[in-house]
Structure I
Amino acid sequence: MLQYSDRTNDLLERLSAFMDENVYPNEEKIGAQIAEGDRWAHPPLLEELKGRARAADLWNLFLPESEFGPGLTNFEYAPLCEVMGRSEYAPEIFNCSAPDTGNMEVLARYGTKAQQDEWLVPLLNGEIRSAFAMTEPEVASSDATNIECRIERDGDEYVINGRKWWTSGALSPRCQILIVMGKTDPANPDRHKQQSMVLVPLRTPGVNVVRHLPVFGFDDAPHGHAEVIFKDVRVPASNMLLGEGRGFEIAQGRLGPGRIHHCMRLIGLAERALEKMCKRVKSRVTFGRPISEQTVTQERIAEARIAIDQARLLVLHSAWRMDTVGNKEARKEIAMIKVATPLMACKVVDWAIQAHGGGGVTSDFGLAEAYANARTLRLADGPDEVHRNQIAKLELRRYN
């Protein structure tokens with residue numbers, strides 16, 4: 001029988017109560033604060049709620065097997081992350097939002113003591129935010145060996161030149177550090193040892209945030225997604241993570257947890273969309289009876305319930321595999337949830353939009369934003385096609 005630990009059940013009860021008392025009632029107010037004046041300013045109510053979450057000891061719940069977090073396993077964290085995924089603001093309120101969680105995991109796993117003191121500690125304290133610069137507009141970044149950004153050694157410094165986009169978080173007024181992936185050894189015959197990752201403070205001369213990139217018209221302020229140009233950017237050689245040629249090794253360590261966190265949050269997003277759908281169809285009348293009595297509506301609700309529960313079990317299985325055999329051995333399961341969960345969320349949110357009629361495509365119910373989020377995650381951290389190829393290869397390998 002599937003059971004959560006006593007620690008998870010306690011945290012789940014406290015987290016859900018916090019969401020009911022502090023997050024859901026304030027979502028519209030936070031949105032209004034963002035809409036007032038400078039959209040890229042940090043909403044004060046969000047900061048207030050972060051203080052409450054930290055005081056309630058609901059802070060940094062991720063980071064398995066780390067001295068920096070509570071030490072929850074991926075399996076223990078999964079239902080908590082799902083609850084956070086029900087609100088677009090909740091992950092940041094609990095200091096569990098992307099890309100910061102992935103970047104903090106990188107620093108916790110691979111950072112030096114000096115790097116951790118300078119960047120990890122303030123990230124864990126929620127004092128600053130971060131961004132991850134990997135994807136490039138000039139190449140098909142679904143194959144990360146295509147990356148062209150150069151990181152070249154010059155004495156005691158590295159010089160960075162390149163162009164990145166979808167650098168999520170770089171527009172936040174609190175973003176202070178970027179993790180940048182680029183090539184240090186493009187001639188290396190091993191294509192997976194050409195790349196490295198380096199820490200680049202956002203305010204370094206030569207770092208130019210060119211523009212924000214909206215997603216289906218949503219700017220995701222005050223977080224946002226940016227195009228960034230690096231022109232002769234110089235950082236100390238001590239900013240290199242783990243060592244030259246270790247970029248892919250770090251990426252695999254980072255993207256496994258990042259992918260499963262996205263999927264956990266998407267289950268929460270889909271649950272809330274289904275909840276809104278059920279409430280809407282019970283209150284709307286067409287052709288003399290509630291929409292909830294229409295067979296097509298009931299069929300969609302049933303299919304949504306089945307799809308969400310299937311995705312949740314697949315995610316929990318993947319989390320268990322990561323905990324028991326490690327991220328590398330669980331790569332097939334991680335790839336499976338990365339395909340299945342966004343597809344599920346897109347379908348459920350789409351049905352919820354349909355049930356809301358014209359209101360579904362407005363911002364009044366949060367469903368248009370939810371769909372944009374779910375659809376984007378069929379591309380972020382690797383497109384569906386790449387994950388399907390990996391799943392098939394790993395499956396075929398069993399029959400060698």
Structure II
Amino acid sequence: MDLGITKKVAPLVEAVREMVTAEIAPLEEEYRSEVGKGGGRFVYTPRMTEILEGLKAEARARGLWNFWLTDSDKGYGLSTVEYAFLAEEMGKTPLGAEVFNCSAPDTGNMEVLERYGTPEHKETWLTPLLNGEIRSAYLMTEPDMASSDATNISMSCVRDGDDYVLNGEKWWASGAGDPRCEIYIVMVKTGGEGDHKYRRHSMVLVPADAAGVEVLRPMEVYGHDDAPHGHMHIRFTDVRVPAANLLLGEGRGFDISQGRLGPGRIHHCMRAIGHAENALELMCKRGLAREAFGQKIAHLGANYDIIAECRMEIEQARLLCLKAAWFMDQGDAKAAAPWISMIKVVAPKVALKVVDEAVQMFGGQGVSQDTPLAASWTHVRTLRLADGPDAVHRRQVARKELRQYTNEKI
């Protein structure tokens with residue numbers, strides 16, 4: 001089990017790290033300061049576009065583009081383990097993933113389109129997504145039921161001649177606030193009570209500008225709307241899409257979602273480790289730069305222990321994430337599943353702890369807009385819910401563990 005940085009990915013890791021540190025991170029504050037100055041929170045100002053598109057063009061010119069296309073002739077052909085090291089570097093700054101065209105939810109959506117889309121779907125949406133020209137959203141959770149059990153999803157999708165007609169609401173549609181978002185991949189219910197519970201749902205492609213699509217509001221995360229990306233609450237009223245927009249066939253929604261969410265969870269977790277590494281660096285620099293009670297604050301109280309524990313827990317989380325990535329690379333989704341669940345619980349919790357300790361070291365400044373820590377804490381805390389809450393993943397790990405000792409169905 002080789003979990004190290006290979007000769008193939010080593011120069012890419014170094015190139016991404018250098019660009020993140022020297023070119024992307026220094027522009028983050030200016031980019032954020034522009035939000036809301038274009039006549040609305042979900043509008044890009046000319047300067048925001050200049051910064052983002054300039055960085056993307058530079059990344060593409062250097063060949064640092066679409067790393068996420070693991071095991072594909074369209075990308076670098078990296079393994080999941082190799083990509084994980086790149087995801088960690090990109091996670092150290094908020095704009096990092098998008099600059100290299102490796103941001104959620106686009107990576108998962110592109111993978112779905114590549115695997116299951118028709119030639120027309122690929123020409124209309126996959127090609128501009130691969131080129132970084134448009135954005136996309138993935139719509140799964142709904143406001144009126146516990147979507148942690150995805151079999152509860154109830155958005156109506158009824159066949160009517162050559163079309164499907166959609167009615168219902170979705171929320172936490174990440175990226176749907178972005179004015180560049182042109183396509184939604186939507187989990188819908190096409191089956192009835194007589195069908196197996198994992199064969200009642202399907203996935204359908206819905207253009208963002210389809211008649212009957214109404215963005216009700218941006219969802220706020222601890223009071224922040226994450227503009228201009230956004231997590232939107234959307235209502236569908238008699239939205240008609242061609243029957244050809246249904247992916248893979250009726251009842252195949254869970255087949256598609258599991259193939260999509262597995263890699264995405266690994267990507268999220270490694271980016272979370274990037275958040276933790278960035279926070280630990282800030283913590284150490286702050287501890288050595290400030291004095292209180294006649295000493296550098298790094299030497300006060302339990303700060304030695306705190307710094308040491310953060311370093312050790314980051315290393316443990318990284319190794320577990322790489323092990324989960326290795327299992328994914330073996331091609332057995334069932335064997336990889338419990339490992340993915342383990343890291344989905346562990347990585348956000350570790351990152352959250354490290355970021356919180358860094359906030360504590362900064363004092364009042366740590367919760368303000370003057371450091372990236374408050375935004376990082378909000379993002380990582382949300383990750384404990386995204387792609388399945390901790391309790392669901394712990395349940396999966398425990399069930400696998402218990403099956404070894406009983407013949408009962410668990």
Structure III
Amino acid sequence: MFDALVIGAGPAGLAIAAALCDAGLNVAGLAPVPPPVAWLNTYGIWCDELEPMHLTHLLSHRWQDSVAYAAQQTIALQREYGLFDNTKLQNYFLERCDLGKMVWYQGIAAAVEHLANCSCVTTPEGTALSARIVIDASGHNPALLKKPQRDRIAYQAAYGIVGQFSAPPIESQQFVLMDYRADHLSPDERQAPPTFLYAMDLGNDVFFVEETSLANSPAVPFEVLQQRLEKRLAFRGVQVKEVQHVEYCLFPMNLPLPSFDQAAIGFGGAASMVHPASGYMVGALLRRAPGVAKTIAHAIENLNDPPASIATSAWQILWSNDERRKRALYLFGLENLMRFDEQTLQAFFASFFQLPRSQWSAFLANTLSTPEMMQMMMHFFGHTTNEVRWNLMRSAWSDRALLWDALVI
């Protein structure tokens with residue numbers, strides 16, 4: 001029997017598996033294809049999130065010239081951005097797993113049975129794996145965890161290409177967090193859900209350009225995103241000469257939290273850890289995995305405790321009352337972003353990035369406390385446009401349940 005069984009081998013699965021091994025636990029993993037396996041999507045992060053963890057060596061690229069375009073403004077963000085080298089990131093986790101002598105099994109988790117002092121996961125082929133605690137890190141549609149249903153799921157969607165172009169699609173050595181300029185669209189197209197360009201100069205005349213829908217329900221189709229990207233490039237007189245990689249990105253932003261009374265725990269998308277305001281998650285995985293792992297290691301020291309007791313301890317750390325309050329505030333913000341028309345959305349972001357960098361950076365990293373977050377929101381309200389203020393006041397009534405949750409959780 002293992003101390004912990006991790007379901008999934010993506011960034012979330014490997015992050016928690018490595019942290020559990022660091023904590024001295026006997027860990028097993030279960031994945032359809034055990035690692036190493038290529039991660040195809042790109043993962044970006046602000047460099048100052050990695051510096052306290054001394055992990056900037058995991059980056060393949062860094063940009064000091066980071067900008068955003070909104071409300072006819074070019075906004076210099078004055079913050080260094082990085083792109084993970086997926087192989088380095090995966091090896092960073094796997095080396096720690098190897099030191100912990102972690103064992104990987106191939107298969108899909110089909111069922112789990114919680115017994116007196118362990119849980120047993122079985123695969124369709126009949127493989128049975130027992131552990132004191134099961135951590136489901138299998139993604140947004142978790143293999144074992146139960147989540148309440150939500151009527152309206154907001155999805156972030158993106159279509160991107162890595163390649164060479166007839167002319168640079170962005171400035172040399174630049175990273176573009178978001179470019180909401182929409183001169184290339186017709187008036188009718190501008191009535192549709194807004195999208196923006198996320199782009200970076202990868203060097204050697206290679207660029208990554210991605211048309212992104214921050215959040216929408218239903219999701220903006222990939223075909224629409226591709227058409228918008230092609231129109232955006234054509235408007236600037238840029239043609240694609242060579243495509244090296246195509247990226248399709250689609251994930252939910254506002255899935256409900258899992259039920260905390262179940263005897264398995266989640267991590268990553270399975271635990272609804274996606275940042276509701278930005279879609280980022282890898283930074284949170286790196287920061288939070290050690291604390292969750294230490295809590296599990298401490299909880300399993302009592303050999304008589306059932307899996308449900310161990311899971312309760314882990315859920316309390318992962319989704320503390322403060323984390324749940326902040327999430328309610330983030331979801332309130334997400335509802336506003338989806339409701340804004342293009343003009344209001346651009347005004348919102350122009351105001352947001354005029355806040356002190358310490359505030360907006362911590363907001364995007366989810367490192368503010370609830371009081372700090374509310375203080376930041378009030379500061380923003382006092383410095384944005386009347387149009388944005390009016391929309392926020394209107395939402396304070398229509399989405400009052402989310403604000404109430406932030407006060408009473």
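Where a number appears in this text, it was derived from the coordinates with a stated rule and is not lab data. Keep in mind that what you see is a predicted model, and the values were worked out from it rather than measured. Cβ atoms are built from the backbone, for glycine too; each structure is taken alone.
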Original post:
With distance in nm of label points 7 Å out along Cα→Cβ at positions 11 and 147 computed per structure, which member of I, II, III shows the largest figure?
Top reply: II
**OP:** Can you spot which of I, II, III the value 21.5 was calculated from, given it is mean count of other Cβ atoms within 10 Å over residues 219-226?
**Re:** I
